[in-house]
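The next part holds the structures, each set out as structure tokens.
Coordinate-derived values only; no laboratory data. Everything numeric here is computed off the predicted structure, so don't read it as measured data. Cβ atoms are built from the backbone, for glycine too; each structure is taken alone.
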Structure 1
């Protein structure tokens, strides 16, 4: 199945707040900053530029939140893929420590922004659980927690009994609770970000793909189907939908599908047995499974799925079966929705920021932590776009390095997902 022109048939599409009109660009435009991509990164950058009085224009091929931004698990999780000690080892004590402070502060940044703009997106800051079901996973969680606690972070280690109390399942041997995490309705949040950006003075145009990008007369020229944009600076924020607009960029990331299944609202008695504290959870495994209970008593189960578009929960039955394994009382419940979208994974599992040409900035690769990370990156990118190379940000700015044998990524990813799922099932 090819990518849907309209929003994927998700729970979010059925329940989100109404969007603000973002009409296609019909007339040529001349702006300070043009942003390609209307997900969290692009919208947050536009908002923060507009707050500084900088004229910004967003070009979105479909509509704000159409991609992974509006179709993810809704978890607002702090940090990066790697542990703090590794981050410092990889980037040194100065940048490494700034990266850690920034990445673990992204959730507070996001919830503060939501409160500041009164964005209606069912936001709750009830914590993130990282749970382990084998001894190797427990060891990893203990190592991460120790590093976080040593840096004064609000992290708590939980034993098996406490995790069972918080999750209603005896599957896990231990967990780490980070009080800064939480959840939200991602499509409502994307639409709220767009509304905030527009109210601050940014322009947001849906149904306006960027067809070409080139330097012309000291400015950037972006051709769209009906108009041309001239800009002093450009941000590319296309993440899992990165194409060949800029040479080699598509081959720096691996776009993978993440899938979610959602139940009908569950009875209160059942919900009290499942995630009673309403923390979100993701597993420490070879293939991450994540879940949460939303404000309407629905269970949302997510994980890596087929490397193609899906439209029904039956396409990801392995997730619904796993839910019944965790909570046998769910047998027979209705799974009303199943959907997916593409996110970007980088080879080193760090976010990538590039400046391949004068006045051109690229940001992509949140590696599954996009809600908070991309929101906070918007402020960083706005600072760089406004201040130029002298404006330091709390992420490394690196050169573009296309991956070798990139054309074989679908087969490699499918094989890795299958192998990881088997290993997780066997507990090895």
Structure 2
């Protein structure tokens, strides 16, 4: 089986696709991957053939520039910013991505196309004649049906009127505008409009949707959204990507280890979460704080590093997670999944990209606390951390979700789902 993989030019979107590629190659399937030239070395380091994109289609440098764009900085850091990002970084790439896929198929006649769920370049094929394309599979990189009306968090602290207002704002600020933007791009390519908002369409239009994670972390009304959607548990992490820091072996493992991270994208201001964590937990005698800056210089932390804290740029999560007692995060979906698979409760504080939704799910699922802000205070962070560390209900619930992760044979589920999808299409033809 020949599999053409295409990825948005975002490292966190590429990583799960690389995990799937490794599974496919392990079972003797032929894989080639198309993404931004800046990510070529990451792809080829895995032994995966790289197919260059049409120039200027999907640049990672474009994403970095977009994050600093003055117009973006003026947006509210929730739905407004998410709508801006989808329009200027994802929707406007549709034409180039679609052309890149067609060009790649000429030299690599794939039996199936696999992309991440924000790679909107598959939409022209999905909206066209099914018999004229290979099967198309999308891999989720965040919560299923992100920002859809069904994903409006049922927060007990909000009245019905407030929840209705929130849903109406979601519809007006994000869902309808982004659907209109995508349909405009598609119309210029002579394509039909999408039937639902963009990310909802990306979950229901493909022949198969592979969703990393578990059903118990989804709101119940979404867990059976479509028979084409398969939850696959935790994708394996790449081995040996980063080395353990020398101080890791010096940590007092009799104390509770708190890991804090702002990921690798929303980490321009480490004062949002890392600094308040270091300050807030500085005097906790039973805790050690381990902070990772996601590639930012350690000097970017402008507060004093307390005696009970250790800081590094990157950490091999697969090696440290078994020792962690609490994750403090801004809501990265992959990191949250990894923590839950290791029975780790969570304090989450994030309002940008998909992070508001992920944080809301943390609290809804009973595995932690959602602080509902981008900018936490040391005091509120300490209070939330102590509540999650000291109240056994959170760790108990995290253990329950970890058992669900463990029930998945992710490698075989991924492999059998993709193979079945291809066989089904071949039989239909």
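Which structure, out of 1, 2, was distance in nm of label points 7 Å out along Cα→Cβ at positions 53 and 365 derived from, given a value of 2.9? It traces back to 2.
Across the set 1, 2, relative contact order in percent (Cα under 8 Å, 6 or more apart) reaches its highest value in structure 1.
Assign the value 1.00, calculated as FRET efficiency 1/(1 + (r/R0)^6) of positions 45 and 253 (r between Cβ atoms, R0 = 35 Å, to 0.05), to the correct structure from 1, 2. Computing FRET efficiency 1/(1 + (r/R0)^6) of positions 45 and 253 (r between Cβ atoms, R0 = 35 Å, to 0.05) on every structure in 1, 2 gives 1.00 only for 1.
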